[in-house]
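Following are the structures in question.
Read-outs throughout are calculated quantities, based only on the coordinates presented, and are distinct from any laboratory measurement. Keep in mind it's a predicted model, so treat the numbers as computed, not measured. Cβ atoms are built from the backbone, for glycine too; each structure is taken alone.
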Structure 1
Amino acid sequence: MSSKTVVLGVCGGIAAYKALDVVSRLKKKNFDVHVIMTESACEFVTPLSFQSLSQNMVIKDMFDEPKAWEIQHISLAKKADLMLIVPATANVIGKVANGIADDMLSTTIMATKAPVVFSPAMNTNMYKNPIVQANIEKLKGFGYTFINPDSGRLACGDNGEGKLPDTSYIAEYVTSMLYDIKDLKGKKVLVTAGPTVAPVDPVRFIGNNSSGKMGYAIAEEARDRGAEVTLISGPCELKAPFGLNIVNVNTTEEMYNSVLEHFDDSNIVIKAAAVADYKPKVYSEKKIKKSEDDLTIEFERSRDILKTLGEKKTNQILVGFAAESNDLIENATKKIKKKNLDYIVANDITQKDTGFSSDDNLVTILSKYGDSYTLDKMPKKLVARELFNLLCKKR
């Protein structure tokens, strides 16, 4: 992603110290960050801290002598690709909602044509005050964006809604909004991820080592490119990404039903889940007790989700995955024909530094036309980016 400019407004709340980490995270993502602090924010955190992290001069007073011959609030308003207010207090929300521009921050917000994102943080009673809520709804009506606060124990000791979200969440939110490719706007993307399990009895199941990382990376990439994304996820330990319609399932049958429910309405369908191909023929309602004898379980085929989609598809682009331990290309080529796919992503699961639990992957993408694209080892997020570059180019 090319470098873009984020103007960060810091207001006077106890969560102001967390804005330091937001600056740090945005800088690590190659954003140029400029900080404007209100007078009360300077009582919580020193401007020098923000200046050190942002590597830019911090502006806090409308009447400071400018460092260059320019009107600062107009200059920053024009320079911004996005304005982010962290923490956004009831005061600044009320000011902007009612057209008041009496300090550097509120003046810059009024002057910018860039998207403005508020991340409120305040006492729960203040946040739920009908006046504050009315101001928030008013600003949303004008096109301003709000990151909803979390619920939890607040600095004042109360419990409730009003806590600043995790700084990693805020940084990812901004990164998604400013993503440099938006070629999936208006499109609906359906992604499956993670493993499915086949229950044996109330405490045992047959599963696999899929972490869900590849599928989640694909869903996040589609979201960042502007798509409306449904992620159907088997059981995994990954944090749910924001901005997605997430459906959690356990068994292959549950995933089958959920996929079919969303399939007809989708433009692109990517089946990255590692589905349990077999399930016990008989499920024991009671825990199978250990004995001196060997245990034999008879298995039967689970529903073939991908094959069903290949038979049902009309105008959808259908992408499958082939996780193979041998004859990678040969097996993937057979699968693309047998299941009527448009593309298949083949990866060798015997590689120790890529695959299921790794953050990286090494894949070859095959098309139904016989094209082959082998990618170098790279993070799964970049694999997802390259996959959509290919799909959108061919679409």
Structure 2
Amino acid sequence: MASELQRLVDSVGSRLGRSVAIDDAGIRLLAYNAHVREVDEVRTGSILRRGVPRAVVDHVRRHCGGAEGLFTVPADAVLGLRIDRIGMPVRHNEDLLGFLWLLASDGPVTAEDEAVLRRTAETAALIMHREYLIGELTRGRERELARDVVSGDEVLRDQAAGQLVEEGLFVVGPVAAMVVRLARTPVAEQDRLALAAGLELARHRSPQRHLVQLERPDHGILLLARPTGDDLRQLGTMIRDRVLREAVAPAACWVGIGGRRDDLSTVYQSYVEARAAADIARDVRVLGPVVCHSELGVYGMLAELPAERLAGSIPAGLRTLLTSHAAADDALITTIETFLDNAGHIKRTAEQLGLHRTSLYYRLQRVEQETGLDLRSGDDRLILHLGLKIARLIEPR
């Protein structure tokens, strides 16, 4: 589609002697020609990132309305939109597929120009609709095989992995899974759309045949070819940001990243890890919103045990401390957790908490009194530290 749209844009741009661009319905750039005159930050950013900030999208939508013909999006210096845009909707029947854009700085649009633009929009609509149908067929097959690749049936997984490669839907090589989860249950329709937007962002930022996506009722799944740790974390952060922008506020989103596997036939375990990482990140807020399974540490081990068994391992004194709503007890919990995370290092703990050492010693004595444990005892410290980790895992605060 990109090459056909590009030829179309180059042709009409040459005929009109103007800068021309085509966006999809989400204001993501699909094709553009050489600029006739200077452009603004929004156009430059659109070319570099194939998209524009949400505020610009909202600005465009406020002014395009249900336009059937030419419309104008006024400049807004705050948004970096220094030049008026002249737009023509690209529709197939009643479905809005995108927009054809001119820059007002290139001069007024004549009636003849408008007729050319209308015919160009009709041609663009046919190209985009055809590619949409082809894409939907491919996506349908991709989703079907992706579902089998992350199923519990080993034979089915092997078959689906082979078919994804044989049918040219995924490249051969190492792969890792990523899971994106929203907080609310059940997930509302707008949240599902937000999740889909986040997964689609990942697709746009990945090379062709390097990504397979699947949407489940309560989470999204990405299978990513030839992954590297930093790239996955960065992508996970971008996906989360997009989901939160699109979801109904207030919303919360967590991303779990599974370990790298040799090929698609063994990616199921990476999916299990990614889902566990997302769930633990949701429950244990100290880990952050984007978590690799390899970074779970003790939480990963504890999460494999039944919650009932874990609950019985929390010392009674600590449970009293955790269930209290007094501000002082909250401070005590933060203090003892920081102290134990720092391996009992007084100076480092005092600096992190912004406390004088005397105040720190006082709080630690309070913890000993409340829990009945002796912080000078290695065994008691271990019991208390594990108890805190367990509490965070099964009783998120």
Structure 3
Amino acid sequence: MSPNTTYWMNYAISVAERAPTQGRRVGVALVSEHNELLCSAFEGEAAGGSWYRTLRSKIQELGTPSVHSAYLTINTLSADGSFELGALLKEVRIDRVYVGLPDPALTTYLDEDPVTARGHVHRFSDDLQRQILQQNYDFYAASEQRIDCNPHYSTHRISEAVSTRLASRGFALTRSDVTANRGRFALASLLRQRYGIEPEEADRAVGAALSEAFDAKYGAYDHAYDARAANARWMDDFMSVYRQSSTHSLPSVNILNVGVGAGHEAAALFSGCPRITFVDIAESGLANISRRIPASRTVVSSAEDLSALPESSYDLYVSLRTYNSSFFDTSAAASEARRVLKPEAVIVVSVANGFLYTQRGCVVPGLIIPGTEFVDLYRGMDTADLIGAEFESAGFKDIRMRPTSTEIYLSAVAA
């Protein structure tokens, strides 16, 4: 992200600060190709009117048919349920659009949403998204985007667990420290800087903390809290994705399943598969699946380091809901996946894209914004796009994406 882009994102947030505190606080800025502000607007600027109507009047005064970029803190819905950004894009050609968060009233994907339909809509960074949430805390807290609707995800936070486990080893990092340094390498670097320890010691400490944290959250995971409990056809979804890229039956191929969790999905999908290897950093999940499928091989390792496995050995690589972890190095994992797969072998991964609203039995789509208690409707799609790009860089072809009601699947073939 360029300094200019970050500047204008911050500027749009500062514009939103001018909005009345009792209302929805939204800011927008239009910028020229010469990196100059053309105009800005905020919610309630004109006698309680929307930012869109105010901005539209200013654009008409300027007489400009196009602008280089627009920075909008919230992709708002109007009173009639239409997207105000969509209306703006019909009137003005905008080369680049940057959006912070979805409207808290937006609880499902809509065809006319410019963020999902237009493509190439860029997002504000995580730290700036958190600022927007703080500006509009009451609105988001009252919406279905708050993860309090799911007791498991609201009480079992990986960042808190990692912080606690590092503290038990003498490394006092706050949850904010962990949130700001997500990823094994980033956390290890922070430990080296703060405590002056050797790289190997820092990496071991972080690796052990992550393993224990994920083990605690997923090793004994109750599937009743999983969004797939509301989708009885999730196995059919998986098989449909797999069959898009392969004509071989699952029992006939050599399978590598990375990221087992509690083993519910692995047992449901692969119980009849005689050649299967399970990999996870959490030992209890591997113990669960080993009891369920005694003929399987289990390996304690991370997706980013499969050095215990030989190259060009597997026909199918599966990783469900692992690649969207905030502590995950997608590039390294994709490279390792390509290394262990045979040419023309298939990879299938999924991105979690919803939380079960346990009291209502429905799914709230999206992924948690790191360091918050809120779900971002667009984050699953953003994550899937990034994974697809990493697949291509790692040497995969025929990359396909398939959204379902609970997750987004990606499949590809090893070139």
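Data overview
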read-out: Per distance in nm of label points 7 Å out along Cα→Cβ at positions 59 and 163, the highest-valued of structures 1, 2, 3; value: 2
read-out: At a computed -11500 (helix-only ellipticity at 222 nm (-39500 (n - 2.57) for each DSSP H run of 4 or more, over all residues; to 500)), which of 1, 2, 3; value: 3
read-out: Computed 0.05 for FRET efficiency 1/(1 + (r/R0)^6) of positions 75 and 379 (r between Cβ atoms, R0 = 41 Å, to 0.05) - originating structure among 1, 2, 3; value: 2
read-out: For 47 (percent of Cα pairs over 30 Å apart, calculated) the corresponding structure among 1, 2, 3; value: 3
read-out: With distance in nm of label points 7 Å out along Cα→Cβ at positions 171 and 243 derived as 2.5, matching label from 1, 2, 3; value: 2
